[in-house]
Structure I
Amino acid sequence: MISLSFLTLFLSSVHGFRSALNDFQRSEGRELVVKSWNLNRLTEFSGITLEDCAKRCTESPECRAFNFEFRPAVACKHLPWVGDGDNADVKRNVNCDLYEMKVYIRKCIVGKGEDYRGKVSTTVSGRTCQQWWSKFPHDHRYESCDIPQCTDEVCITCNGEDYRGQVDHTVNGKECQRWDQQFPHQHIYQPEKYPDKSLDDNYCRNPDASPVPWCYTTDPAMERESCNISKCPDLPKRRLRSSYTTNCFRGRGEDYRGKVNETTSGIKCQRWDAQKPHQHPFFPKTYECKGLEENYCRNPDGSEAPWCFTSVPNMRTALCLQIKRCADDIEAEDCYNEIGKNYRGVVRKTRKGILCQKWSINTPHKTKINPKTHPEANLTDNYCRNPDGDHHGPWCYTSDPKTEFDYCAIKQCAEVEFNECGKREDRSQARLRIVGGMPGNSPWTVSLRDRKGNHFCGGSLVSSEWVISTKQCFSSCYVDLTGYKAMMGTLFRDPLEGEPDVQSIALTKIVCGPSESHLVMLQLETPAQFNERVSQICLPPERYIVPERTTCEIAGWGETKGKGDETLLNVAQMPVLSNQDCNKYFKGRVRENEMCTKGFQGGVGACERDYGGPLACQNSDCWVLEGVIIPMRRCGHVGQPNIFIRVSVYVDWIKKVMEMT
């Protein structure tokens, strides 16, 4: 007999899946706190799912919003108001999300506006509306109200990457799928991975630099479709000149307008208006605000840094890493003690990357806390502070009109003992030591184990809870990690049961890196315990280029082709080779997000089951993860340079993953 749940799922897949959450707008980390005299109007349900909480609210004639608490216990609290009146106050609460019905908070209409429930009470000519229950002064006379269509309320400039409006249907009327859901379509654009893209609810957005905003649809037969949003009539030819840079770049370099026109290795860039040697979709007329002039390095798609198509036929794209980051865009590592009430640092961005609003002004948000109300709190400029003693740490009002306040991207300070990165007890090692390697000491190298307990790939411990490896070790970015583990603290591939210091920790989450990075981040179920045999490796400075001839080392339990003991952790030392020289061997195929080391006469290199492991380079008295081992056509081949993913290109992404999850 077919179960009812299976039948429901089958019918949903045939006719399309519509989540009850589509009717709501989510405010992360917010709670609608009811005034004491209205507590009897709150209806609470315990232990139900988020979807069920939303469904019950839509079915209730009294419900207009709900708080969904997920710590310390799951609770659903229905409310008969939204957060725009005097019956309740919106407050910060990191253990709760607020969901409000769109029809009650929208300032625009969909279609003819039959479901409009907003509070506009004047007509298009400015007359005050008569109460609906009254027949005075008119019985049947009416005049239209001046409420814009949602497709016109917020227009788009350029390609609409900054669009933050509330259109949630496609050009053909299909309802959009929520960005935080994976049904009916699985996708990579999860809000927590792209916090700067405002992937809110199921609103149309443009996270991938498409020609116009779009969304995934609730129709299983149509994965994604463009949205019908009006273009602004007076397209600005240029943004404020101060936002452009010519000698350096800020953020990801999307506003870089300099004239560098070759890659770091000196390869000339292809013109943006040309389709040879590489065909591409970035036509200057289609992307009129991206500055796609001549063959200058640009960033039209939100990549890690400015880049270009190259003039070499067998090398499609390359980053322009020789362009420096602007000094005023480099934020120092920072932390706060206790709850951060005495924090006086200069971080001015939220955990989602949104710039903070100045404490002394009232736009876009009217401040209840400011230098006048809290003169002792050092509310200077737009720096993160904790003037009200919030136990979750420093926060700020944001420059995003949709997000009133948020917590800042600052970690709590912690005492450092063994978890000081890149430290190890060095032992005497041979010069050439994994094919051609010798047993060695690499306390940050991790053995990844499948469900049968077999070693299949390497990884590097970059914090007590996170391991970096490579995508090639996994079948997909959605692989079920049940039964997979990370083993550390031993030189042996198959340690004896009860061996001291061995730690075997379950993997609970996989996060795939940016396109072409080949990286994955793996979250551990419980933190690793640091000691002499287990420690984390340091991350490099952002976009750092390791000097040529620097001696680094690789480590792993992979194939040795008879040149070593595969049951032991093998370490091999090798000097760095410049990308320019490396490309002479590989005929221009080495990209700017990759780095090379020299080959050895004895054939030293990484092989099967070493993939994902570290290329570690010593910087002063610390070891730094400069590269990640990836598969090559031939491993350990005599005289062949070794290619690695250059970690410094993705440091910003790595830190964001560790901070946001």
Structure II
Amino acid sequence: MPSCAKLITKKFTSYRMEIAWKVLPEGVIPKDRRFEEVRRLDMFLELKKYSKREWMKRKEKIRKHILAVCGLLPEPRKNPLNAVIFGAREHEDYVVEKVFFESHPGFYVTGNLYRPLDSGKHPGVLCPHGHWSEGRFADDVQARCISFARQGYVSFLYDMIGYKDSKQVSHDFGGARESLWGINLMGLQLWNSIRAIDFLQSLNDVDAERIGCTGESGGGTQTFMVSAIDTRIKVSAPVCMVSAHFQGGCICENAPSLRLETNNVEIAALTAPRPLMLVSATGDWTRRNPWVEYPFIKKIYGFFGAADKVECVQVNAPHNYNKESREAVYRWFAKWLLGKPFPEEFSERTCIPDKKEDLLVFDGRERPKNYLDTQGLLSYLVASSRSLLEEIRPKNIEKVHDFRKNMGEIMMEYLSVDASPDVDAKIMRRTTVEPKARLAKILLGRRNSGEEIPGIWMQPFRRTGYGVLVVCEGGKSGLFEGRSLNAFASGLLSAGCDVLSIDCFLKGEYAAPVESRRDISSCYVNYYETYNRTDSVLRIQDILTALSFLRKSCRKVSLVGFEDAGVWCLLASSVVGKLESVVADLNRFEDNSEESWLKRLYIPGIMKAGGLKTAASLNAPRKLLVHNTGVGFDAEWVRSIYRVLLAEDKFRSYDGTIDHKTLLNWVVTK
């Protein structure tokens, strides 16, 4: 292979006096479906037809994704609950008590415990409530817990965050800054529900193997969410919530990235093969349950030979958890938790709800000394994420596999990309560049995606089978100086490398009238990031798409990114299996700065995943050169992992920018 010192002096000039990097005619932008298609919480989300084999693979993917986007991957530490049960009020045939315990140290779950009077072990029932102004004190909400206690269950009715006794965090908690750390209201409530199962199972009068969950509206969302990811829930009944065309209208139901490629119906189906009852109403968004959502879920249950364990009940009423709905659930729970297959006697008797003053946990009671405010909780959760990352940082070669597996999975979930897609390519024009290289102007896209990614693909006449994807922040025009290729691109071609460069989403020839896809959709799309990938993620996907295309014609492929595109490339490289080398200009990106991620590269969950230092570490032991790092990149953290793998010579980090000659040497030298 010729020396890079000689190669760097050459430049190739196009034969034609045209703009060599332009793929489309002047004024024409790509016909990319991503401009037009924006998912929303109130649109019909297609219910796909799965085979059994497809579903068995799919269900684990959805479950893992739920945990990740809710900030529960890896699982937080389960610290002692330190539960306090007090203030018993004994009624004729049940007793109600006040409860508080810690789901995180200093963060409290509050509610009431309804118990039967007889001794022995009883099934336990979690009862999350909906968005009623009265919260857990609403008459209908109390009625179901009283009835459960009368029927022989221990039921725990607990506050939505921000309701009644739960005042440490408001119910409108969360935003982009918190999302960087995987912190959101939905995740906090899901963790509260998981810890509530722990609480029920800790009680002497509860049979830990017989736990059910039922709630309505927003509590219905909590029901199918916790049932989907925690198999300790043995019977589930989400009421007036599961729908293919409405996914929930509150921030507590819309974790960022949750429904990029799934919906509540699929999530509810994760309960299979455990018993599940869908309760719907003719007067709300669940009215189609009998002929849309229920048949889909029943088919899933059929894969497990458990079609008899799912049932659909519809009441002629508006949005509710009324007596008729409750009695359907009583019979369902009795069948599976009490072993009574024909429980017709489980009708609801008249009950007198307790007064709010008699149920409040902290009314007249001093709050615990470690009671956190919102900022205190955020500080604890961020510190926990940092601590967990340090714990999993490999100190010896045996731990590297665990690091790759765990952090690789987490990075993939937060990026939510297809690392090796099938790619379609359309060649728009062919020409040549001097002295001996072919240039093809192409449009790339994942198969059946409707994407059009403009690119230029150059092949030297004497090819070595080595390809390099070069990504510039402003697009493929960054490879040119005027009408000629720059020194770096010229050097790659002279070394026999194929060179591919693309315009990532909204860059280069996209020439979009807005800087962000969100700008044209946020006015009518609530919780945009719950249903749609950010522009940053779409650019990372475009890089992965281009790499897949290049691999078709090259035995070995390297990746190079300049300016902010260097950061995109580093993140993309963290989820790619095979790359020869990576060069990433970090453009002085401050990895530990929330402001940098918010303003320059917003990706929900990325800081919880460890940001750029995790992305760089996942490259080990392949060749990785990062430059223009500034002081915001922890090169020593990355170097320590290369050192463990005895590959320290394959990692280079430079505070300043590096000349093209050095970069070229790194890429083309084995």
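So the values come out like this:
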quantity	calculated
Identity of the structure behind 55, 26, 20 (criterion: semi-axes √(5λ) of the Cα gyration tensor in Å, calculated), options I, II	II
Read-out distance in nm of label points 7 Å out along Cα→Cβ at positions 71 and 423, computed value 2.9, structure in I, II	I
For -2000 (helix-only ellipticity at 222 nm (-39500 (n - 2.57) for each DSSP H run of 4 or more, over all residues; to 500), calculated) the corresponding structure among I, II	I
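Read-outs throughout are calculated quantities, based only on the coordinates presented, and are distinct from any laboratory measurement. Nothing here was measured: the structure is a model prediction, and the numbers come from that model. Cβ atoms are built from the backbone, for glycine too; each structure is taken alone.
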